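Below, each structure is written out as structure tokens.
Quick note: the coordinates plus some simple rules give every number you see, no bench work behind them. Just so you know, these numbers come straight off a predicted model, no measurement behind them. Cβ atoms are built from the backbone, for glycine too; each structure is taken alone.
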Structure P
Amino acid sequence: MTDRRLPLLAQLRRRMPLVRLGTDPAESGTSLRRSLGVWQLTMISVGATLGTGIFVVLGTAVPLAGPAVWIAFAVAGLAALLSALSYAEMAGSVPVSGSSYSYAYATMGEGVAWVCGWCLVLEYGVSVAAVAVGAGQYVNEALAVFGLGLPPALANPIGVADGLINLPAAALVLLAMLLLVRGAKDSAWANTIMVFVKLAVLLVFVVIAFSAFSLGNFEPLAPMGVAGIAAASSRLFFSYIGFDAASTAGDEATNPRRDLPRAIILSMVIVTAVYILVAIAAIGARPWTEFADDESAFVGILTEITGQPIVALFFSIGAVIAIASVVLTVYYGQTRILYRMAQDGMVPRVFSRVGRRSGTPVAGTVIVGAVVAVVAALIPLGELADATSIGTLFAFALVNLSVILLRRLRPDLDRSYSVPLFPVVPALGIVMCLGLMVSLGCTTWIVFLIWMLVGAALYLGYGRRHSTVGALSDAEYAEAIAAEDPSRR
């Protein structure tokens, strides 16, 4: 238990000493099993990123940028890469589960770390529920082709089209839970298979679209000018959220210092290339003026070219697999973040208990799955889902700041990867994230502030009293800080 005489402000400023990261002095039997190589880690990030966005966002971005939408994808990818490079350096320097929460704890102290961790709970937890709801809709559309569509009462949450419970969404979450309980390696291979399936679906679209390709569709290239490309880039930036998923696997990577940076950067390259290729194929196959904010652009283009309505079924199945991969990988990330926070005493210890057979946090996985399944089944997420964007951007900004601070705190630290053009790249990453946060709506900010107030209450009620760093005496803490930097001894 934390020494109650430690002032709140002093505890909020206490950093997690690097020598204590990855250890849990209070409880044994909480080590995750290292079984993930660079390929599985890359697929985790690709699986979390390449999902619902590409299936719906293209049609809504084309009216903003015109044929230059592929340039907008490249610009958005470059903006996301700024933060991805910072994640790569921090993942190689602080190779533990917890992602930006752990990075903030090691550089900015317990207070900022808690805020960041609470943002990640919002980002990952609500994202799983929101994505599962979208998958549920695609599942029902696919069943409807065979005349097996569920009635509205079983396909929609309360308050939506006579709905009572979204069974497909809840079922998808529970299936992901069963897979994750089996072990990280099994779930990673399942995710890899799903990633290849959705890449194959997109490749089929590209091949068919190029059969009707016309260069004339790219004239004029940018009818809305630079302003249109910028507007589309801001919207498309959120299609890249998810690349950080590999950083939540630090305790299960076989060689985290080497493989985590590689996986994060490689996933960004793969996703950006796919996005640009798909955008070029789509514009080449259909004049940009005919997109008209169409969220089902893929199906429309394929139907026009092939004349076969069966493609709607094909893409519904592909979308379900794509979204299932997102659910699995984001759900995985949520459990590993809570695992790390539990080891630090910030949330109950049950989230860090690891099963002997599976080597995974079984109890935490089941608890998260039960909560998310209920949310996905019963609650229309609405503006709450939009709040995940602001939480994500805030976490990204903190990671960029962590790179700058850790360079100052530990210039001698052995880094397996270093951000190029330091400090320009992380500084630009901070500016980009803050700029996008400011552009979000008022309702999103209100939901975010309410979430932060709830988090502050939970920290004061539990985390402050159970923090492992807060429990250290001044002498113990000073010794731990000195141990992480030999020059201070």
Structure Q
Amino acid sequence: MGQHIQLSLLSLLIALIIAIPLAIWATSHHRFANFLLQLTGIFQTIPSLALLGLLIPFVGIGNAPAIIALVIYALLPIFQNTYVGLSEIDPSYEEAANAFGMSRLQKLLRVELPIAMPVIISGVRTAMVLIIGTATLAALIGAGGLGTLILLGIDRNDPALTLLGAIAAALLAMIFSWGLLWLQRVKLKTTLVTLGVLLLGVLGVYGYQAVVKPPMTVTIAGKLGSEPDILINMYAQLIKADNPKAEVVLKPNFGQTSFLFNALKSNQIDLYPEFTGTVLESLTKPTAADKKAAQTNSYPVAKRLLASQGLTMTPPMAYNNTYAVVVTKKFAQANHITTISDLAKVANKLKAGFDLEFIDRQDGYKGLQSTYGLSFAVKSLDASLRYTALHQGTINITDGYSTDSQIRQYNLVALKDDQHLFPTYQGAPLMKTEFADEHPAIVKQLNRLAGKISETDMQEMNYEVNVQKKAPASVARAYLTKHGLLKEARS
């Protein structure tokens, strides 16, 4: 909630600083007013996800692209209402102000703005509600906010979490709308003072967070889902066990692979759990020889290629969280399917729902086409919705990971990859080499997970979080305690 309020208020205040002076200027330059109205209107038509994606290459991820996008969406209602409110003032008031010998500034502050204020505040209210609603998407790019609860609820198939985030955002919009309605009824001076206090408060919080930091802060992020959430809690608990004074900041559900990788390279985070297969397929450019060597052991190849980018990956855990092609047990038995190759005989029956990343990867649907010669209709589905769609019968085949709890939960079958399309996906913390060199104690603690956690262990932990609704932190602690890792770390 605090993150959501900070993002929303700062975005609104920046939009006010841009739009209101621009609208005041436009009242004296009418031929530019229509152009500015059309321009701000065009901004409104840009899909929010597309806008965030366009901003990431220029400003990275986190708060910056979220604030820029929110400001862009807030400009139209504020600019439009301010311009209309000032343009439609009865000319007799202007004449009276001139008769009293008021200067341009005096006339603006004492006559025009007070008369136009109800219309201006109405636009600000519209912008505020728009900002609070759109700010839920900030969670997709690591900026936090109430959208984190919504995404978490979708990912875990937990309607309560989704409703919690949605209702909280709606209530927040109502509260701020009521506050702005109150400003609409008070004097201009009170309105300006209130906005000034809000501006100083928001800037003060951001300034404090930027300047005052604990002696040592480690920021750990994770991708969407229960498994990364469990792993980052393990990392945090191991680090804290060795150094209780260390400040560990967790950023769960940070987004897709590209978001985390860019955040790591731009020093917005210090480390995150990554997999050797993803390194070789998406983050580096291995040669044919590298790919052949990776079939035997992917970690040394991934480590060497990452080193050329100034990155370090610690020794991996035991389990192989590779891609899987998943069907229901009923469908597999009815069609006598046990391997991916068997799908060729029922290709005309297949209704696939894959996530966008799998559709676009060579070790995904493209690989199914080239390696297995398969071709069938595919719909793109968000990763968090694909198992629900499979269980409900909307689709009859989807992609997944070998450790997904839903395979157990819904009694599904992961088909055997008999042509060895999917590379090995062994997980380990990924960080900058510079960070690893500066914090050998942290690396030592994280290395304690090397060779630990089997596929059965990971699937069971995912099941506890997704189905039994246990907290990722408690599940992580239970595993570390059971295997003596926390106890040994304290000694």
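Observations, loosely collected:
- Structures compared: P, Q; top value of mean count of other Cβ atoms within 10 Å over residues 268-275, i.e. the largest, recorded for Q.
- For distance in nm of label points 7 Å out along Cα→Cβ at positions 140 and 340 computed as 3.7, the structure of P, Q it came from: P
- Among candidates P, Q, the computation of Rg and Dmax of the Cα atoms in Å, for residues 316-387 alone that gave 12.9, 40 used structure Q.
- Comparison across structures P, Q (criterion: distance in nm of label points 7 Å out along Cα→Cβ at positions 100 and 132) gives the highest value for Q.
- Test item: Rg and Dmax of the Cα atoms in Å calculated as 22.6, 75, pick one of P, Q: P
- Origin of the value -21500, where helix-only ellipticity at 222 nm (-39500 (n - 2.57) for each DSSP H run of 4 or more, over all residues; to 500) was derived from one of P, Q: P
- Which of P, Q leads on relative contact order in percent (Cα under 8 Å, 6 or more apart), largest value: P
- Between structures P, Q, the greatest calculated value of distance in nm of label points 7 Å out along Cα→Cβ at positions 12 and 308 is seen in P.
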